[in-house]
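So, here's a batch of structures to check.
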Structure 1
Amino acid sequence: MEKHKEKMKNLINVAAKREKADLVIKNGQLIDVFNHDILQGDLAISDGVIVGIGEYEGNYELDANGKFICPSFIDSHVHIESSMVTPSEFAKVVVPHGVTSVIADPHEIANVSGIKGIKFMLDSSEKLPLNVYMMLPSCVPATLFENAGAVLLAEDLKPIYEHPRVVGLGEVMDFPSVAHASEEMLQKLLDASSNGKKIDGHAAGLSETDINIYTSVGIKTDHEAVTAEEAKLRLQRGMYLLIRQGSVAKDLEKLISVVTERNSRRCLFCTDDKHIDDLLYEGSIDHNVRLAIKSGISPITAIQMASINAAECYGLSKKGAIAPGYDADFLILNELETLDIDKVYSHGTLVASAGEYIESKEINVADYLALTESIQIKKLTKEDLSIPIQENSTANIIEIIPNSLLTNHLIDTVLTSNGYFQPSIKKDHLKLLLAERHSGKGNVGLGIVKGLKLQSGAIATTIAHDSHNLIAAGTNDEDLLMAVDVIREIGGGLVVVENQQVLATLPLSISGILSEHDYNTVNEQLSLIHNALSNIGASSEFNPFLTLSFLALPVIPRLKLTDLGLFDVTNFKHINLTN
């Protein structure tokens, strides 16, 4: 208590100009996100907090030379695990892009490693220049129609709300449990609300009535709108609209027309799932902001959406603005229209300059050894991969929609031989398998996928949202079987195989979804994966591995694959592969 009193006295004395500030930035143009304006004046900072705008003296003074100063960015919904690196490595990549806070949902690692996985993400994100706030995973497993590595009940989650960086309950994907008022789901919702926490939605494919059900129980955000009509409905029902631009789901240009001067303060930006190479070269929320500006949104409105809007949505009362009493998380921009970032500050400390991350003195390494034995798959045989189907019969086929999490439900005739399905490069019908990998149950779901456009070989990965079983697709059984064997040998990750030769691997030893290596190493390995994909003729229209990973997600319409078989998301039930 005394320590906090002393800090407050110091802030008062500096704000009153009785003492010098730690840092004063002069001659900057300050972005006022409250009045949609630009201010002139010194920016005074002490103890990591903005204490004044006006005329101030500092122990250290920096001349901004007329450059723009705006609040740094907040990613309002992200799965750090999708970058395939640990939180400390993730910070090194996104901070130079102006992101100093994220609302992270660790449901990827929780689906594999349960509470141990959540604890790892919390421990490994301590003392970073990136403020990592957490939403507790609400649906582990995502549905009851598949097998994950863990089951998290309300009683498991409740104690974790006491952690100072836990701000809510993560995306509620199991809509049927909400709609039917299941006791377990009700308890999770009540625990979050009674602790004063936020609740994230996941309203993919939901009707107007379904949205009413969601909002009536305090679910107030959604990042799954994919059309302007869906986006407008969510805003009409009082939800915050999270506009997503990730590696697979690229929704911003379809939704941005909904944003107006009247409703923009209810709109935020998120990435959801983004690979490390896309984060490095394209950016994070800064990319969303640039796209929004290019689409006609004013720069200050786009900055509002990336900062104060996200802060207010998630109750981060000291984040998101250039004003006294707010944390000194801000950017110095060379240009406003192009969002050319010169410097990035977190809590008043320079953490990136000219696109380069400035290493922190404190390096946080959390213990991950308990998470490295997550691949429990039996050795598969050709019999395990056999799909019986009569000649001229039709099959239910998963058809990929490029750069979308949605799929089409296609019914078509397929190539057969001796009463079994044969992959066809000409028809672009590939064999798809999903093997349970958490407890050795031996379940193998089989399907047919159209749209990957592989000309040879097979690909496999243990990143398969959200239960993260092993998913693979290929042009022949021999390469499929080898791909599964390689995944077992490397302890999880990504592999590309052709003619029973390994073309490239990306090992992910932490829960089968994260690398223990630095981001540069992971990026180099991912580059080799992309080269290998090109060699086997994979489509260049979209990311084949990311697309493959979402073919296992049975909460996104229309047709997906689980370890228990083909799943019709629209009717929320398993169906036969053949008709």
Structure 2
Amino acid sequence: MPAPPSSLTGPQAGLVELWSLRQDTLLELPDETTAAPAAAGSPDGAALLSSRWGETRLPITDPVVLRALERLSYGPVSLDNVVAGISVPDGPGSPEREALAPLLRSLENVLVRSLATTDGRTLLSVVPISRYARFRPPATPADAVLRLSRFTVLRTHEEGLCAESPLSGQRVVLVQHRSAWLVSCFARPSTPREAAKRLRMPVDDVRRVVAYLEASGMLVRGTPPAAGGQESGPKEKYAFAEDRDPALLPWSPHDLMLHARSRQGRHDGPLGATDDFSGELAAEPPFAPDRHGPARVPLPVPDLDDVLDRDPPLTVALEARRSVRDHGGRPLDLAQLGELLYRCARVRSMGGPGGGEGAPVPTSRPYPSTGGTYALELYVTVTHCAGLARGTYHYDPVAHALVPVDVAAESLDELLAEAQSTAGLRAEPHVLITMTARFRRMTLRYSGLAYSGLLKDVGVLQQTLYLVCTAMGLGPCALAFGDSDLSARALGLDWRTESAVGEFVLGTPPSQPDAGHPPTDAVEVNGHDWHVRCTEELRRALAHSTD
């Protein structure tokens, strides 16, 4: 790694530890400790601390400690400038120090810890993002072997580069270039001494920065490959606990970050119906604009009385449901496809509660959707359907019609081949349903949970398709994954605004399906007879309906 310019990395005469409260934390002191009339504390005379995680009463009476805490609310400050001798571990005690130290430990989830140069320039700040955040920097030896955690990610931040990990209750803001350079030194196992040499920084300064990075979980410390101390093997052979932790081994960094950031508890970002872009971007229409021309294929509308007369009970459909990975020789017909789409995905109504000028127009459909957003679009690729030519169609849920999509023959074949391979079919599926998401429909309204909400919508739509296919006697199978780039090219979509998020294949069932009994090596657990009996009941009902 080339050495950075010396003007930015010259030796420092030590680093200063600074403390402050999170910017969104409000401290209200008892009246007698401040002249500000708006800063009245709680009625019982205690100080009141309000943060994103609630309110905490601080039964503190010592005015020196209260003013010290008040000083932390103004911005980063050295504790030595607040309470003399507070940073000297073995120094003489004082009542203020004895009171402030445990108080600060109890407020770790709202305390920002920073390191700055002696001329006042902040190097980095560790910001708590969880109510359970704890930060205890260790004494990191100069020759300790450390590495970036495989879960650490770097992104831009308003104050500089930001390091985050789903395993951490903090984020680290790397304010200066040298902080980012120091982090990069640990992309592979390295020591503070080696990093100090590369960056031409004092070893003790690097040790303090590394201690902050280790305590925040951005760096992890290795253990030697064999007993005998630090020199028992090359650094590349050092073991890191996260690489052997059975709780972490199955997680990819992307999956764990998505889980942590799409639910409350492990981050401090906005989450929920924030409507962050309501003043900047127009609301996304409730259904996709017609991009494929006027030609369309009207779909038959099923008769409700006929459906009610022949549909099996819900429990029969639930218990008899299964994935069918072999389609029969008889093709689907247009009436069956139309009934399936009508029962699963049509728009039943628009408007109603939640509407208003500038607000997203809510719709009602047979399956549930996060906040009624209904961001999913259905593209139906057909190979065997009586009354419908081979090709790809966009489903118009308002007109209940299929609109032909101009897909190149080669791309059409690729879509079907991928679906066939993923589903384990012996031939092309009769019908492939590609579920795309118009992301803005969800992201303009929701923060944090938008993508996870889309995936939940895919799941409930797939279950709806499964149950209706089962009730109709069709062979359904949801696909575990698909190729987003392939589908975007084939369908002519900009994947950044609309992309495939789920796939589903269906066809007529094989002429001689299995009997519904478990494999010989399977162990029956709870009520497998329900599945067997309901499967037989469904077959009798379907046979009766075709007589």
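Using the calculated result 1.6 for distance in nm of label points 7 Å out along Cα→Cβ at positions 73 and 129, pick out the matching structure from 1, 2. Derived from the structure labelled 1.
Computed over structures 1, 2, mean projected area of the Cα convex hull in nm² reaches its largest value in 2.
Quick note: the coordinates plus some simple rules give every number you see, no bench work behind them. Computed from a predicted structure; not experimentally measured. Cβ atoms are built from the backbone, for glycine too; each structure is taken alone.
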